[in-house]
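These are the structures, in structure tokens.
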Structure 1
Amino acid sequence: MRVNSYVLKSGKLQRQEASFTWSVSDLGQLGENWLDVEDAGADELRQFLAPLDLHPLQLMHCLDSDIDPGVLSFANTVLIEYPAAFDRKSADPAYLTLLLQAPVLVTVRHGPVPALDDLIQSLTCENGPPLQHLPQLIYLILDQFADLNVNAQIAVRDQIQLMAKTLAETPNAIDANNIAKLRWQVGNLISLIENQLYCVSRLAASDIEALREPHRKAYLEDLVSEAEIAQRGAYRLETRVNDLYRDYQMVGSDRVERRLRLLTIVSAITLPLGLIAGLLGMNVGGIPGTNTATGFFLVVALMTVIALAQYWYFRSKGWFD
């Protein structure tokens, strides 16, 4: 298990030495603290979280390997299990567990969360933004993931647009698997955003003391608004990819129709020729041309004229267009 420890001091987030033995009162003397936990086993995590004296249900959710998005509030502690970011290649997003018990914020990473490392780097640099309290830090963490969702939506939107252009210019370059993968990505993105919206909505409705102040509530209401906007954007992407699939089906139907039309024309041309060949090939007496030296050539010429006449007719009626 690896623990990264930070303290809010003079409006700045500063890194400090982490210790596996700590207490809320000791950290409270230093100010508001953030403990970021990575690669923790269940027993290590249980021991590490002991100073918070969590409600058994909260502790169970922290240690459970099967994570579901949600918010649990008991007394002065709130637990948030938040899907971290969209991953095109994985149906199971990484999760970040946030535990707020003033003056301590604990985050537990379940899976790789590189976006959190990027945020920490921006907050601890010399020109980092001012930080006044832990709810503001929670807002910045969740807002970082909201920004990633916007980037993911833009990337998926551009992919849909590129696929639509390819379908219009070179239909044979697109197959059903390409669109199926795209629909799967959009479905994952919608599921992720819906889970995030559920979390921030529950967090905004939480009544713990650290989140009651109006200016702190404003952070959470802003997160809810961002999640709702992202949700509407994801639904629009779903509509666009469904339209793309419908266009793909139309192109495929048109391709099949063209082939069937060609087969129909070929059948219509060969039908009278087969009829003539069948009549003249009967083994009965009285068939005209059997005693004529040029009979074969006359029949071939007649069949050629019939075939050309039919071709001209179908061509003039636009059957080959």
Structure 2
Amino acid sequence: MLTRILEGSHDGRAQMIGAALETRDAPERRAVAAGWRACIELDFERRGERTVLARRRHQGPLMVQSAFYPEGGTCHVYLLHPPGGLVGGDELRLEVHAAPASHALLTTPAAGKFYRSDGARSRLTQRMRVARGATLEWLPAESIVFQGARCVLDSRIELESGARLLAWEAWVLGRPASGEAFHAGSFRQCQELWLDRRPLLVERNDAIGGSAWLRGAWGLAGRAAAATLLAYPGDEQAVQAARRAIGGGSEVFAAASVLDGLLVCRVLAGGLLELRAQLERWWHALRPLITGRVAVAPRVWAT
């Protein structure tokens, strides 16, 4: 990759990279193209009446600050990525472990962004383990895939019997609010959920800019935004609650089903606002059934 360009002047990195590429020779250009690396590991434990962030280790620009307790013992944590986005060659890795009896809710304060690349891929890898009796809620903001991006979003969640999970993954191709479609680039989504080392969900989506899959009824049907919400354990009561919570009118296509105790909710929407509204409707409806707690939204959602 010879160039990496950010939209506008986001955090100054576009100018920095552009100047570097104009003045450095080929080996140094390859070093720039190697991208930034960041990793964070988070371990949650139950201590007394509270879940605490017992261990955190990070390298590079991926971090958390203080834990919050807006609802008693449940630990709310906001994952921060100060650069705000990934360009070609960047790699982020998130590892989370929820120990027995712990209850953690993780979210992000803003959308993640995959900026366009002239060659190298960017990658976000997420690995989460939820022990017996633990509860994990993984509710990040959406990922925005800019036109021309080449990126991978690779997520795997491993549950033990007796664990509880509410997790969603949302992404938008292009910037529909600005009239930018996804005519070029590639986005690979890998999503897995395992229970006691047995797969409950393994899927791959390859979105190629300008492809028929983006337009066809068998794909995204012309919708730029998509999300999947997973809930475990799910049952008929949960699936009925999810179906009752579907809204948004003709701009939203949504469905819910349960198989082998895993509730899977899918939504396609024309833009971010409709997509996020549907995810939050599902979360409010399902949280009492899955975790035994009423929905108390993270404070950062109101900012």
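Computing helix-only ellipticity at 222 nm (-39500 (n - 2.57) for each DSSP H run of 4 or more, over all residues; to 500) across structures 1, 2 gives -20500 for structure 1.
Once distance in nm of label points 7 Å out along Cα→Cβ at positions 49 and 217 is computed for every structure in 1, 2, the highest value turns out to be that of 2. When mean count of other Cβ atoms within 10 Å over residues 113-120 is computed for each of 1, 2, the one that comes out at 16.9 is 1. Looking at structures 1, 2, which one was distance in nm of label points 7 Å out along Cα→Cβ at positions 129 and 281 calculated from, given that it came out as 8.4? Of the structures listed, the value fits 1. When semi-axes √(5λ) of the Cα gyration tensor in Å, for residues 241-288 alone is computed across structures 1, 2, the figure 19, 12, 8 traces back to 2. Source structure of the calculated read-out (Rg and Dmax of the Cα atoms in Å, 35.1, 122) within 1, 2: 1.
To test your reading of the models, identify which of 1, 2 gives 15 for relative contact order in percent (Cα under 8 Å, 6 or more apart) when calculated. Computing relative contact order in percent (Cα under 8 Å, 6 or more apart) on every structure in 1, 2 gives 15 only for 1.
Every read-out reported here was derived from the displayed coordinates using simple, explicitly stated rules and does not represent laboratory data. Computed from a predicted structure; not experimentally measured. Cβ atoms are built from the backbone, for glycine too; each structure is taken alone.
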